[in-house]
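Listed below are the structures to be examined.
Any read-out appearing in this document is the output of simple, stated calculations on the displayed coordinates, not a laboratory observation. These numbers come from a predicted model, not from an experiment. Cβ atoms are built from the backbone, for glycine too; each structure is taken alone.
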Structure I
Amino acid sequence: MTSTSADNTSTNFNKNSAPQHEQMSQFRVKQGELVAAGYSMTEISQLLNRPAFYVYDRSVINQQVASFRQHIPARIKLHYAVKANPYWPVVEHLRPLVDGFDVASQKEMLLALQSGMPVADISFAGPGKGDAELLSAIIAGVTLNVESLGELQRICQLGAQTAYTPQVALRVNPAFELKASGMKMAGGAKPFGIDEELVLETLAKIADMPVRLRGFHIFCGSQNLKAEALIEAHQHTFGLAAKLVAACPYRPEMVNLGGGFGIPYFAGERRLDLAPVGESLQGLLQKYDDELAGIELVIELGRYIVAEAGLYACQVVDKKQSRGTTYLVCNGGLHHHLANSGNFGQVIRKNYPVAIANKFNQAETELVTVVGPLCTPLDILADRMVLPKAEVGDWVVVYQSGAYGPTASPQDFLGHPNVAEILL
């Protein structure tokens, strides 16, 4: 069973009064053990010959994509943000399931190209792109999301050195933001995109530039669980998109509406209800039918597609008591899973849902802190959580680990072994 957070000031705990994590029902239980794609953690470890690993269940990825398709109007295409999980088998699996890839580096761009995704359906975002990256993208023919006027000038100069016309979309920093967002990407001063008011000025000049303007990228924020916040952001985004399309010297081909669909990580959070989001989008499509006719509309998602499909697993190698606190010391930690340690954007550390995989049906009776092998107090997998009584050799698993895992973690820190990955 998934764990329960306890009061931080007392060793006495009442499971029923503590905030609860959302039910993690995406993985099955077999003979009292949590399994991924039918395999226990011990079996996966033996399969990989590794003591700590990430396992991604392709059926859960399929379910997330299917949920999007079920609730979001078919007029809106789905692109996958490769940065969420660039593990090649995951990218390869998603190729026929989604309508495009968004990449944030030359390395990710090459993954997308090798997957067979058409270049017209690959976009390249991110501030600070180097000239070599820009030149590579121009030659490949992918769409460059332009983050600044200076970058646009460099793209023009680099394109003149080739036989190719650069394909670009203007990334817009709108005047509004996505409220209740885990990470705000728009509104106010931001390093991302061109301020809305400057985009309108740029459009007056772009017809004379040696580029092909394919459209716009409007990204407001990420990790949002509030349907009403997403609905409000979409209302603003459609209005802005219509204004930008009207100001274009020629009809653009596409508008990336951003993403922001979140997943529940912490106690008290609940899964995003896509039904009202989809209903609102259908209404907006009808409202702006004339203004956006013939333009491809895209929602770009990363963690929503893959995070729920992943488990991070490591083993207990020691159990100790220290002045009233019980510690489970594991062979994996923040060097494998920085986000779970609380050092990847959290202001106050909160626990991910955690379980003892091989004692899944046993009662949660022991208040423990689960730590990794590193010589730092930051190496925490779970802080004061109620779990089944664990011993050396048991498997600790962290749910919601399919996004921003190995590639977002300092795997070389202190020289411990890197983590294994597998898609099953």
Structure II
Amino acid sequence: MQRLQRADKLLGALAFVAVQPLRWLRDRAESGHDPARVLVIKFWGIGSIQLLTPAVECLRRRHPDARLELLTLDQNARFAAGLGLFDGVRTLDVSGASWPRLLSRIVGLIARLRRERYDLVYDFEFFTRFSAVVSLLTGAPRTRGFSSPSVWRGGIHTETVPFNRYWHVARNFRCLAGGENGVAVQPADVRAFEPTDADRAELDAVLIGAGLQREGALVVVNPNAGSLSLERRWPRERFAELVTELIRVDGARVVLVGAPGEREWTGGVTALLTDLPSGRFANLCGELSIGALHALLARAALFVGNDSGPMHLAAATGAPTIGLFGPETPHMYAPLGPRVRALYEPPPCSPCINVHDNKVSSCIHGRPECLMNISVEAVTGEARSQLKRNSLRTIDERRAE
């Protein structure tokens, strides 16, 4: 992921210059009719796609008769389809590819997109040059994206909306979709993924295989953060202390989750756990599909995790959610849900991540002091408060009332 960030920054300006003739030709074309085919671009961040859902609902109202498709990375396809918001999902696979192979895939993607003859493209990437160039190369007569005085995107988009760094990201998304109404996005505006019976059956099989008991509050913990910014991770030893406390003192069942590529980091948490009661803990990192993960979140009495995609997914399902923030501010990225709590104890240098620089941390301490300010006691106390408030009921039980 970081190599793609560097390529976008270094090669993006050259790409902008190369495609300027296409921009001039595009700007001379007629584009006055109502769009029949609309493409939404959001490549990176499953959590960002979750926060995009209120904006997509807005697009549905704005273009009620249009076919609405999403272009995203291959790894996000199942999640995006499960939201039930798009008429189609198109993908780009960037995993494990050499630069020549990746370039070949991009060329093939552009050819397929041009054949679709989109009328309008919404580029919901913040300031990546790649998504702006793809928007132009689709051949759509109208493209719409974010603008900022501090980031040059080559004048690619025919319509731009200023990105407001004082608003939550979901509100910025909705503004780009043309739905700004002067108020913040509400939790009820967020569309959650709906797991299927097959997803729930998969989860049951995994939990049985892991030997997890059926009694006790189910707490889901994500000690990971996406590779876009690993500095968002609370220390592993603190997660281990939290897990131990919730199991030994509170009698909870704790499940660790994460992506397959995060097994090593999550395993580091597991290695610090000793003498836990049998059947009260399971490390399911890399073991669950996106559907089974949502089935798990639907049963959870509590979710605790770093500022990450699973945090946003948990909040959207309605699970009581505690998000740990440091390099990024919850002012922009707080989880949106009916039962959420963002823990944030920032020193003067936080936040050091911003969307204008591809969310690359500029930490001056060598380790995130902002996250070190969040104590195990603070997280444990908030976890107990959430568990008590919800009387150890699962989301499914609360929804049935």
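To which of I, II does the computed value -7500 (helix-only ellipticity at 222 nm (-39500 (n - 2.57) for each DSSP H run of 4 or more, over all residues; to 500)) belong?
That value comes from structure I.
One of I, II was used to calculate FRET efficiency 1/(1 + (r/R0)^6) of positions 46 and 294 (r between Cβ atoms, R0 = 35 Å, to 0.05), giving 0.05; which?
Checking each candidate, the match is I.
Output the label of whichever structure in I, II has the greatest value of distance in nm of label points 7 Å out along Cα→Cβ at positions 78 and 158.
II
Which structure, out of I, II, was relative contact order in percent (Cα under 8 Å, 6 or more apart) calculated from, if the result is 16?
II
If log10 I(q)/I(0) by the Debye sum over Cα atoms at q = 0.20, 0.21, 0.34 Å⁻¹, for residues 102-141 alone computes to -0.59, -0.64, -1.15, which of I, II did it come from?
Answer for the origin of the read-out: II.
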